[in-house]
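So, here come the structures, one by one.
Each reported figure results from applying straightforward, stated rules to the coordinates on display, with no laboratory input. Quick caveat: nothing in here was measured; it's all calculated off a predicted structure. Cβ atoms are built from the backbone, for glycine too; each structure is taken alone.
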Structure 1
Amino acid sequence: MEVQETRVQTDRIFTIPNILSMARLAGVPVFLWLILWPEFGGPKADGWALLVLALSGISDYLDGKLARRWNQVSNLGRLLDPAADRLFVVSTLIGLTWRDILPLWLPLLLLAREVMMGVMLLILRRNGYGPPQVNFVGKAATFNLMYAFPLLLLSDGSGWLATLAAICGWAFAGWGTTLYWWAGILYVVQVRRLVRMDAKAD
């Protein structure tokens, strides 16, 4: 993430990019329900869960690209986009951990990073800064994790496809987790620099 402000180009709420982000947010509980349905006596619906996850990834790519191309960058969009990303990551972690596809240490590692980011957001807000912009490292981390999760879900089976999915899924999970923390550390450095500049200005 970047702390620098970007120019807001519209105050409209119902833009195409914002609607895509809203749809992605609405897909979070649907995805979690589909992935946990077998745990509550329902049929296995991993195929539908993978479809929702794939559509989420497509909308994640499109909302930012269209917002910039159509000059529809907005404060609401800057809040919705990372919120949808985080909620999908958290819901997937809950679902895959509940089903014993992920070991407990991985979601704890990722959630610890989210706690750190929450503290940084509070510091930013206290110093009068608005919501941050997502940077390339943070987006790359999200993309890696969004590739990892469906592959790890596919690995919950038998045969060569499940084995291949497990290998690729864990590779993406490792890269994604590393980039996730790297983006967080860069963000902490930027926040610290801003706080120091404010202190010197005072």
Structure 2
Amino acid sequence: MSTFSTNEYTPAEGLLIRIVDNDEVKTLDYQEATAEHQRSLWWGTAVGYRAMQAAAKALSQEKLWSRDNLTVVSGHPGPGVLDSLNFVTGCNDNDRLTVMQNPNCVNRCNSEMKFEWWVSDGKQTAHVSLREDFVPEEFYQLIDRNVYDEKRDDDDQLFELYKVNLSSRIWVAPLEENFSVEFLAPLEKGEIPAGHAWSEVTA
């Protein structure tokens, strides 16, 4: 099997991500990731895609990362996020995506969800986390009011404004300013990272 060094290919730049699939380098574009998610899921699509750009850089230190044997765990259950992860890694198509849930989440976004992802290539795991203060507390309050049937009259409009703002901001600063990456031991398919003992659902 051929190897593709990072001297030949940049794993992530601008709107692009490069990844090896079946011994071929694929160049992915964020615009393609958003094609199925106009408007309402833009924020989830954007943050999921940017998180995978961070993972791409982390797992391409010696050679370009590959979809082969990638295992992904998401602390965020949003459909835009999960579709971005699958668009880049193929993890859901290959039945190698696990979505972590807390007992109150019930497959929906709420304030207890985590903007954290674990991407394992069989040798190591890149634990990617969004900066803790990136998402304002007011955004979580809007989500919870919707989930728990406490929505106010202007919540839908405010929620859309927040998502547009967050989607724009996630592209302004360099990845390193918005995401941190920690290297951990590799994860097996379906394995939950240590210290995150929520119930889990495999997407």
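Tell me which structure, out of 1, 2, gives -26500 once helix-only ellipticity at 222 nm (-39500 (n - 2.57) for each DSSP H run of 4 or more, over all residues; to 500) is calculated. Can you show the working numbers first?
Working: 1: -26500; 2: -9500.
Corresponding structure: 1.
Suppose you compute Cα extents along the principal axes in Å for every structure in 1, 2: which one lands on 57, 34, 28? Please report the intermediate quantities before stating the final value.
Working: 1: 62, 36, 27; 2: 57, 34, 28.
Of the structures listed, the value fits 2.
Can you rank 1, 2 by relative contact order in percent (Cα under 8 Å, 6 or more apart) and just name the one with the largest value? Before the final figure, lay out each step's value.
Numbers: 1: 27; 2: 24.
Between 1, 2, the highest calculated value is found for 1.
Comparing distance in nm of label points 7 Å out along Cα→Cβ at positions 29 and 157 across 1, 2, which is largest? Can you show the working numbers first?
Details: 1: 3.0; 2: 3.6.
Max of distance in nm of label points 7 Å out along Cα→Cβ at positions 29 and 157: 2.
Going by Kirkwood radius over Cα pairs in Å, for residues 125-164 alone, which of structures 1, 2 comes out largest? Working shown, then result.
Values: 1: 12.8; 2: 11.5.
Of structures 1, 2, the maximum of Kirkwood radius over Cα pairs in Å, for residues 125-164 alone occurs in 1.
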